[in-house]
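Colleague: Listed after this line are the structures, all set down as structure tokens.
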Structure P
Amino acid sequence: MQQQPLRWWNWMNLVGYIVNFCVTWLSLTGIFGPTNGDLSKKYQSLVTPAGWAFSIWGPIFIWEGVLTVAQMLPGLRASHVSRSVAPFWLFACLCQTGWTLAFAREAMVLSELLMLGILVGLMGAAFSADLEDITAKEFWLLRGPLSLHLGWIICASAVNTNVLAVSHLAGPGSMLAVAIAALVAIAVLAALYAFAAPKPDCIPSLVVAWALLAVDSELQSARNLQDPSKFNPYVWDAVVLEGMRGAALALSVACVGLAVLASVLRFTTTCSAGKIQGSADQRESLTP
């Protein structure tokens, strides 16, 4: 049997991953400017998660590395999933590369636009993949990594919007309003991917739960947030901090529930589709 040749979309996926990975790794050295960790402390907001939450980038890059290698292999290089996600994923990778550079240079408006570009790219990739009939193998090797990345970028977009408000010297009322709106937006998107996506997806909800738990953790001491040396400092009232903590924790628990329901819904949908297909095949075999 003749092997399928590598196509343009396979190379597109490979190039996008390599460029994004290399620029992100270099940014950790401070070569482009202050690191993400330094800037997160400088522009600390009410929804900035604890530092441990950012360790999720390890699994994201590892799993997307698996995606990149898998879609180059003979068994998956001709997959419709690889082809359908390629333009969107390349766009997301390029936007993330640009975001890394813009954020390091503290170009906050540009970083916000690029962050939203990452979000749009990953949403497009996830949506296009969900329109395909995919196998379990294709999901875990090609589709799942996108969900993990998407879940985190949903949260990162909300944080970046709050950072933008802080960097533009927003007042306390405005910063609180943006933070509340961010929590609502995160929860709504998690719910949409759990129930309204072409295929129910539990992974974004789990990632959102992780991020919101980290927000609750960070607000326990609020040391970085209350630091008078941070940019646009403001000493937040204990009632505000307690309210934000409670909201973040409650939404985190709710997102775990969303993930469970999405998993059940996806399982039942898959089983129903399998039964329908089996019945159709049986009728076809009985047709003279």
Structure Q
Amino acid sequence: MGGEPTLYGLTQGYKPLLKVIDEAKSLEYEYVRLDTNGQFEPELLMKEGFRKLDEITFSLDGPTPEINDLIRGKGVFNKCVSNIKRAIKLDYNVDITCCIHRGLVKRDKDENLLLDSMIHFAEALGVNRINFHDLFKTGIPRDTWTGDLDPSLEKWIKVYEKIQSNIEKGKYKIPVRIPQCFITKKEFEENPEYYGYCPAKMGERVLVHPNGIIRICSLMIGTPYGVARFYEGKIVWDETPTNELRDHELNEHTPCTNQSKSIDFGKLVPLCVSFKPKQKEIVWREKLKWESKRR
């Protein structure tokens, strides 16, 4: 559940939110996660119905107030971190989601890479995992609301190589999910089956939205694009131009279709935003066994 669900039923003692959680569990969803900016009142963590969650994921975009609050607003860091600590103390399963922005690909006065510092900060808090999202401008609708926060591709590739090397060497105490984002055309062509990972082509997940849109690619959130619509108790396949699969070569291993439509990245090609090598996410590791395709 996203879209800041902790605002749902705020003036009603959170009853509507707790009902949604209860209904999700009664429908036998295996895993119910709530995404939040962590600005809710601490009393919510004490609600019996809230404890039915399998995971709470907090959004935090830096290891210090100076970095995080520059993006999210004054005072956000301290309140979010306080709620993270409370949730951990109450034995919730807690993760952090962090956006990769210009402020995190820099180094501090001691030459420590701030993205690396963010991971160590998450470790110190005691969360179970940290997951990163990118903000690159790739000719998609999201570009219009992410501001000027994306790092340069040249800088990102160097930072990614450093962090991924640390992951593979077992440097971190918690799982780190970080998107590769880009790769050279030559490297892609050497193993297209691995680098051509695309949930839309595989149909291995769907996002079901309150307005009835059923979509696969998270890059299409906030648009009319999807694969089907749910209404009047039925699911209807989208036969219109807004079907998100229309431009996909469904039987070919290609770079990310949605990020390749309008921008030429030169020697680089974009990868799926969910392409996160060595991640321990259950579908990637156990159901798809995607790392077995790596050469």
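Colleague: Looking at structures P, Q, which one was Rg/Rh (Cα atoms, Kirkwood Rh) calculated from, given that it came out as 0.95? Can you show the working numbers first?
Modeller: Values: P: 1.04; Q: 0.95.
Label of the source structure: Q.
Colleague: Determine which structure produced the value 1.24 for Cα Rg over 2.2 N^0.38 Å, for residues 11-106 alone, calculated from the coordinates; the candidates are P, Q. It would help to have the intermediate numbers written out before the result.
Modeller: Details: P: 1.24; Q: 1.17.
The read-out comes from structure P.
Colleague: Comparing P, Q, where is distance in nm of label points 7 Å out along Cα→Cβ at positions 35 and 51 highest? Write down the numbers at each step before the final one.
Modeller: Values: P: 0.8; Q: 2.8.
Comparing P, Q, the top value of distance in nm of label points 7 Å out along Cα→Cβ at positions 35 and 51 belongs to Q.
Colleague: Looking at structures P, Q, which one was distance in nm of label points 7 Å out along Cα→Cβ at positions 123 and 171 calculated from, given that it came out as 0.9? Walk me through the numbers on the way to the answer.
Modeller: On the way: P: 3.1; Q: 0.9.
Of the structures listed, the value fits Q.
Colleague: Thinking of P, Q, which structure, once relative contact order in percent (Cα under 8 Å, 6 or more apart) is computed, gives back 13?
Modeller: Working: P: 22; Q: 13.
It must be structure Q, since only it matches.
Colleague: So, one more: With helix-only ellipticity at 222 nm (-39500 (n - 2.57) for each DSSP H run of 4 or more, over all residues; to 500) coming out at -25000, pick the structure among P, Q it was computed from.
Modeller: Numbers: P: -25000; Q: -7500.
Here the read-out was taken from P.
Colleague: Could you figure out which one of P, Q the value 0.00 for FRET efficiency 1/(1 + (r/R0)^6) of positions 43 and 251 (r between Cβ atoms, R0 = 25 Å, to 0.05) was computed from? Don't jump to the answer; show the numbers that get you there.
Modeller: Working: P: 0.65; Q: 0.00.
Of the options listed, only Q reproduces it.
Colleague: With distance in nm of label points 7 Å out along Cα→Cβ at positions 115 and 227 computed per structure, which member of P, Q shows the largest figure? Intermediate values should be presented prior to the final figure.
Modeller: Numbers: P: 1.8; Q: 3.0.
Top value of distance in nm of label points 7 Å out along Cα→Cβ at positions 115 and 227 goes to structure Q.
Colleague: Which one of P, Q has Rg and Dmax of the Cα atoms in Å, for residues 99-266 alone, as calculated from the coordinates, equal to 17.1, 54?
Modeller: On the way: P: 17.1, 54; Q: 18.3, 60.
Among P, Q, the structure yielding 17.1, 54 for Rg and Dmax of the Cα atoms in Å, for residues 99-266 alone is P.
Colleague: Which structure, out of P, Q, was mean projected area of the Cα convex hull in nm², for residues 19-66 alone calculated from, if the result is 3.9?
Modeller: Numbers: P: 3.9; Q: 4.1.
Answer for the origin of the read-out: P.
No value in this document is a laboratory result; all are computed from the given coordinates. Please read these numbers as outputs of a predicted model, since none were measured by experiment. Cβ atoms are built from the backbone, for glycine too; each structure is taken alone.
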